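Take a look at the structures below.
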Structure 1
Amino acid sequence: MRVGFVEWPENLIADSDQWLSLAENLSKANVDILVTNELPFGPWIASTPDFDPRMAEHSIQCHRAGAAALERLNIPAIISSRPVWEGKRLANEAFCLEGGLIKHLHTKQYFPAEFGWYETNWYATLSHEFEPVVICGVSVGVLLCTEVMFNEHARHYRKQGAELIVVPRATGRAVKVFQTAGEMASIVSGCYVVSSNRVGSGSNGPTFGGKGFACGPNGDLIDMTSPEKPLAVVELDIALVKEKQKSYPCYVKELA
């Protein structure tokens, strides 16, 4: 099972020259599952503190066109996230595009509130689910960006039979803290952890740090993207996951 992960540029527009170049690179990679960065299409709207319904709708339209472009890649399964209306705010929905169909995976529930990432002003949800979904025969859990900081959810996914945890991100230049969080998520879950990130800067937004990464079930860093290598691929060994999930610290139970 080949899983691809990326660093894609800020304000990526479906069918632009930039997108066509990325798509050509992907066509040569022969991946079974592609993990994109968080909210990969259009501008990073949460860089401004004030919610704007017109910008929210623009982001939805960018991602609608983006989903169509992703489908044309003809990759068996693609895991990404998109904005959708939930009441008077947006929800950040992780989804899977598989067999031409979009399947809901998870809704983001942990949001930063600081310069460049005013997400609490833009996104909300009533959802509380953290449940894995089988994709291409692999049990997959999703932690959207900041959610990887909370190891209880990685542990929960392991208890629910997850084998792969994906972490679409839109994080800044402090990459090491997210890499460490990803390594810890893999250690406590025994899962592979695969993360993609945004890269570059918008006109009024933060600078995104790139460096998608993949960690093995023992927490070791396997590979990382870079400006020279914006797409990387990891081969999953599910037998290794099953073995690791029987060992320390995965088997340790919390006293009731």
Structure 2
Amino acid sequence: MKSNIRNSILPTAALCGLAIAAGIVTGALTAGFGRILLWIGTFRSNHLLWCLPFLPIAGVLMVWVYQKYGKESAQGMSLIFDAADGKAKRIPLRLIPLLIGSTWLTHLCGGSAGREGVAVQLGAAVSHNMGRRIPWFRDIPDAVPILTIAGMAAGFSGLFHAPLAAVCFALEVLAVGRLEYRALLPAVLAAVSANWVSAALGLETFQVALPDVDTAPFSVPILLLGVFSGIAGGIFTLLLKQGKSWAAKLFPNPLLRIAVCGAV
């Protein structure tokens, strides 16, 4: 009986400890990435007419680098999802500099690129490699996928300082409506530690001051806002998917495709 308890507690404690370590590393990484990204955004806003013409060139450069050096890193979020689901065996560390460099360059030249996907991929790459490179963790069932999910939460939390949202996102991102409860505690620990480290290193926190009012009368409008936001997000996703498919058919060469779309 004692042996069974010990065998169940030790792997959980080890996973939690490594999740905290991954959160600390990810928090430092996202803090540096985020602070430079804020500076790039300010520079671009002040020199927009000088930066914007370089967007097609930047796009071609990024596609060429990913083709030549990226290998499986070019799969983007698909690779992260496969790793978190246990289907992909590794997330290459080269993903980190490629992702950071391409995001900085895109923002500098005025391209449309979000930060949440970058943050999630950075955290997943860190935690996945920490778990995969420690032989003992290979004997724990689903240890590396669980750590990958925890890293996703750490990346989101470290960049946006929203640990609760980060945990919810990471637990259900693999399948809508299904939560990965096994990763709950590691994800919470990773998200909190990443948030703390990132804030301690000076990454600005985006905040909105809310008035002290009774929110009950706004319940229905807020509910409708959520519904229509979901519809708008679904339409946008559909249009984006169709747009990519259309562009790929019109310009099969990815270098030409990114150059033309960037110029437009």
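Some points to look at:
- Structures 1, 2 were shown, and distance in nm of label points 7 Å out along Cα→Cβ at positions 94 and 158 at 1.7 was computed from 1.
- At a computed -7500 (helix-only ellipticity at 222 nm (-39500 (n - 2.57) for each DSSP H run of 4 or more, over all residues; to 500)), which of 1, 2: 1
- Value 18.4, calculated as mean count of other Cβ atoms within 10 Å over residues 54-61, assigned to which of 1, 2: 2
- Among 1, 2, structure where relative contact order in percent (Cα under 8 Å, 6 or more apart) as derived comes to 22: 1
- Structure from which 117 was derived, volume of the Cα convex hull per residue in Å³, options 1, 2: 1
- Across the set 1, 2, distance in nm of label points 7 Å out along Cα→Cβ at positions 86 and 150 reaches its highest value in structure 2.
FYI, it's all coordinate maths here, none of it is from the lab. Keep in mind it's a predicted model, so treat the numbers as computed, not measured. Cβ atoms are built from the backbone, for glycine too; each structure is taken alone.
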